[in-house]
Structure I
Amino acid sequence: MSGFLFALLAVFVAGIGARDQLLVAALAVRHGMRPMALLVALLCVLASGALAAAMAGLALPSMGPIQRQIFAALALALAGIEMLLARKTRIPDEPTHSLGAFALVLFAQQLLDAARFLIFAIAVGTAAHVPAALGGMLGGAGVVSAGWLASDQLLSRNLAPLRRVVGALLLTLAAWLGISAR
């Protein structure tokens, strides 16, 4: 149960101002709040979250407690680095109204973003990849839904400083977790 709650909160916080949220918000502003766009975004969140947890599930049987802690620390560090390198996201021009192109771009962005690294880290760290996946997917669904619902307000703010602070906290947590592995 703790893996579910940790993943839910971590993914929601890490997703604030993330590229996937901004892409959903930009699409909602440019083309209107199309329910199918939100559905596609939610399906991408489910697929990328399930993939991150599945990778953790594949790795778990071969890991002992120390290896799990080290892998969790490495995944946290990658999430922190991704957030520290946050820059003002350029919203691509969308010449078509293709939901397939939107899904492809959104899924590609999500594959190596901080939220999916956090799902992996929590799944490995708690040795419970299914609850971590469910929590991460729910948190990710909240992130893209918030981007869709509050698109104008989200695009008018610079959330990069907030992302850098969260990234620094994740790096600090990763260092502590890595140092304490014994």
Structure II
Amino acid sequence: MDELKEKTAASRYVYHGKILKLREDQAQMPDGKIYDREVVEHPGGVGIALEDEDGKFFFVTQWRYAQKTVTLEYPAGKREPGEDDLHTAQREIIEETGYEGTDWKYLGLIYPTPAYDTETIGMYYAKKGKFIGQNLDEDEAINLSKLSLDEITDKIVKGEVHDSKTIAMTFLVKEKKEKGIL
């Protein structure tokens, strides 16, 4: 794989925001040629498939400003500095649903947009625990709903769900349940 590796020849930040940074790099290709690369640095986050006692999963519906649309997604959130994925997932599930998670299982990691973005999303499964109380961020407005795996799968197949983590997590949860892993 080293024959595909690009080396950073130069790098400079052009933007520092609250959530992300943007840098312009010059990358040296294996053949020695230099090309420009734009990289969005994002702290990453998690997605959580929280299942209740009836086999239904919690979903959030929210306005996504960048896409100018309402999306249906598994609960999710951004990593805080120094925070590991499991702690982020445990914090975010309470913030967004009000419930603690129990019996946590790691599903895997995805790169939502690997061509230009450093963001990674750690994916988790948990069972619904006790109610603590929802604690949304001040700039967050969401509606909660519950769907079975078959219901969310149907929505994905019909093209009603566009969120990559939700599509990936639904596939992983369904396959792991069928294989007896969850």
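Every read-out reported here was derived from the displayed coordinates using simple, explicitly stated rules and does not represent laboratory data. Since we're looking at a predicted model, the values are computed, not measured. Cβ atoms are built from the backbone, for glycine too; each structure is taken alone.
Below, the figures for the structure above:
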read-out	value
Winner on Cα Rg over 2.2 N^0.38 Å once structures I, II are ranked, highest first	II
Ranking I, II by relative contact order in percent (Cα under 8 Å, 6 or more apart), the structure that comes out highest	I
Structure (I, II) behind the derived value 1.00 of FRET efficiency 1/(1 + (r/R0)^6) of positions 10 and 82 (r between Cβ atoms, R0 = 30 Å, to 0.05)	I
Per FRET efficiency 1/(1 + (r/R0)^6) of positions 18 and 50 (r between Cβ atoms, R0 = 30 Å, to 0.05), the highest-valued of structures I, II	I
Of the structures I, II, the one that -6500 was derived from, the read-out being helix-only ellipticity at 222 nm (-39500 (n - 2.57) for each DSSP H run of 4 or more, over all residues; to 500)	II
Test item: mean projected area of the Cα convex hull in nm², for residues 2-105 alone calculated as 7.8, pick one of I, II	I
